[in-house]
Every structure is written in structure tokens, then in C-alpha cells.
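Read through the structures below before going on.
Each reported figure results from applying straightforward, stated rules to the coordinates on display, with no laboratory input. What you are looking at is a predicted structure, and each value in this text was computed from that prediction instead of being measured.
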Structure 1
Amino acid sequence: MSGLQKKYYARLYRIGKLKKKAYSVTWKYKDEIKKMQKLQAQYQFLVRHDIHSVVDLALVEDNLTDKRKEASAMKSRIYRANSKNKELYDIANEMDELLECENSFRNGDAFFEDEHNRWLLRESRLKELGYSYDEVKALKEHYRSEGAKLKSLEQEASKELKLAESIRKDFVGADGQEVERQQEEVKEQNMEHEKQPR
């Protein structure tokens, strides 16, 4: 701002035409905002899973627990399968370091002949194992993307499960007697329904 602009705005402020920026009081409402966001997330969870009773909530909670366990087990399988390829990845990483030297050698630079020989040794080792350099890179990327996908699924299920638990605690309380009573009622109704002749 130029000196003239500063004087102009100072004069406007002095005569009352221009007000100072109002003091922010959002800090007063921080806890209420967090509580509102939590309630909104809980409501969206209930709508998303079409929950109308505590029994529905318990069923969804069981389903989410199973989903999380399944995603965790699949992620473990992927990591175990990926760890079997460690030798391939080590060779590919060494080839990554030699890649620019190899490209220079292919373009006619004889200075990188030692690096070219090392490249050929690693390439022949990969062929012995039944892979090419590009296949190993694609394999590594495949396992990385699958692992990331399963990790995000597991995190999403955990987040949803946390929401379900917070709703249950808010609705039922810490003792959980309400849920147990309603679950027993549903089991009794199911048994009576199964006993009826068809």
C-alpha cells in the first residue's frame, strides 16, 4: 500500500466509515463444532447402513468386524506372497541403479562397459528365475497397488467400526444391557418363526 492509501484508509477508520476486522470468537465454539461433526458422521453412518434399531447396529458392527478381519487377512497374504519375491526386487533395484549407465552404453559410450557387464549378469539371473526386468517392475507395482487397496479397505472398515461403537456407547451406555436384551428378543422371535409350520 502506498503512503497516500494508508492515509486515506486511516482517515476512513477515524471517521467511522471503515471498521476493524471483527475479533474471531470461533474458539468458543470449537467443542460444539467437534460434537456437531461427530453427530453428523454418526447420522450419515446410520443412513448409509439403513440402521433403525440397536439390533441392526449390532449386526452391522459384526459385519464390519468380519470385513476388517477379511481385509487384514488378505493384506497379510499379499505381503507374504510379495516377500517371496525379495530376490527379484533386489536384482531389479540394482538394475535401476545401472539403468542410466546401460542407456549410455547402448548409445555408444564405451566408458560404461563395466556397468553394462553388471547389467547383463543381473539380466541373465532374472532370466534364470523366469522373469524379465519389465515383468519384475510390473509385479512389484501390482503387489504395491493391491497392498494399498487392501490397506485402505481395512482402514475404512476400522473407521466405520469405530463409528458404530461410538453410536452404541452413546445410545446404550457402557454396560451394554440394552443391546443384549434386544438381541435375545430377536433370537427368540427367529426361533418362534422357525418352529411355525410352513
Structure 2
Amino acid sequence: MKKVILIGLLFFCHCTSPQQKGHFDLPLLEKISQLTLIEPPPDGISFTSVYVIGNNDSIYESNFENLRNVYKTSYKNQYIKFSNFLFKALNQKIKLETKNPKIYLYFSRSFVIEPNIKRLYHEQGIKGLIERYCVFNGDLYTLIDGDLTLNEFNSISYYFFLNKYVRADDDYEATINFKKIDVMINKQH
């Protein structure tokens, strides 16, 4: 009987732990949470595109600073810490109330995943997207300029994000790059 209770208790602890499997781990999100408190926030916090799921199942683009405002406005009572909210939102475990008039302006665009990009990702993972659409340039991947639709571009950006890459648009070179989020965040400290 003690074994059954112990196993049940361990299962309960595992299920309620914010360290559940996800794309983003809690220690990284706690660092990000701290960086959003800096005034003015570092560029990596203010301008980095992040993606969440809205209540209509579309993907919404925002940034860390705006998500802090979304948290303070609508989710502070549900999540004790901003990092816990980020864990659920960025790991696609909750659908945000993106049509809420108090927060809808914190999202810059919405889209649905382009079916061909989705198929390639599910068949070959991020490696398939990299091989098909990018070239490696040192510590980042550069999107090959081609005939991508806006929806294809957004879908590729979303899947890179789920694999802990952030989009870094280079206005001078007119290129779109993807770099590891932890490298960017660690440079901010």
C-alpha cells in the first residue's frame, strides 16, 4: 500500500511541476523574466518575436515586453510569477485570450501554419527546414531569400522559435537570421 501511495504522490508532483516537458525550460524563462524588469528593457527583450497560441487556434506574434503587459493585465491572478506564465504560453500549453480588448494590441500579427511547412517540419524536424530554407553563417542561420509567402515566412519563424531560435532581422543586410535564444539572453546579462 505504501508503494501505491508513494507512486501516486510522485506522479502528482511530476504532473504539477512547472518543469514539465516543453520547448522552453523554467530557468531560461526566469532569466527572461528578470530582463523584462530592466528599464528600458534590452533590445533582445523589446524586439524579439515570440509566438503564442490564441483562443481561435491561430498563432500570434508578440515580444517578451508585451507578454509581460499581457500577464499583468489578464493573467497575474492565475500565475504567481511571470516566468510561470511564460512557461505555459511559450510552450504552447495555454491559449491566450487574444481577442480581449485589454490585451489584443500586444500582439502584432496572427497567422495559421502553412500546410507544406508543417508537413516538412513534422517529417524532418527543424533540420529539414534548415536544409531547405537556410544557410549557416557562423552562430546563426540565414533565411535564403526566395519566393516565400508571408505565411510561409511566419510558419518557418514559428518552428524555429519552438526549437529555441529567435528571429533577428538585419535591416542593413536585408536578411532574416535565426539564432539560439539562450545565446542572445546570456549576452544580455
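Have a look at 1, 2 and say which one yields -13500 for helix-only ellipticity at 222 nm (-39500 (n - 2.57) for each DSSP H run of 4 or more, over all residues; to 500), as calculated.
Details: 1: -28000; 2: -13500.
Only one of 1, 2 returns -13500 for helix-only ellipticity at 222 nm (-39500 (n - 2.57) for each DSSP H run of 4 or more, over all residues; to 500), namely 2.
Say we calculate percent of Cα pairs over 29 Å apart for every structure; which of 1, 2 gives the highest result? Intermediate values should be presented prior to the final figure.
On the way: 1: 63; 2: 27.
Biggest value here belongs to 1.
Who wins on relative contact order in percent (Cα under 8 Å, 6 or more apart) among 1, 2, i.e. which is largest? All intermediate terms of the calculation are to be shown ahead of the outcome.
Details: 1: 32; 2: 20.
Of structures 1, 2, the maximum of relative contact order in percent (Cα under 8 Å, 6 or more apart) occurs in 1.
Work out Rg/Rh (Cα atoms, Kirkwood Rh), for residues 44-139 alone for each of structures 1, 2, then name the structure with the largest result. Before the final figure, lay out the partial values.
Values: 1: 1.41; 2: 1.03.
By Rg/Rh (Cα atoms, Kirkwood Rh), for residues 44-139 alone, the leading structure of 1, 2 is 1.
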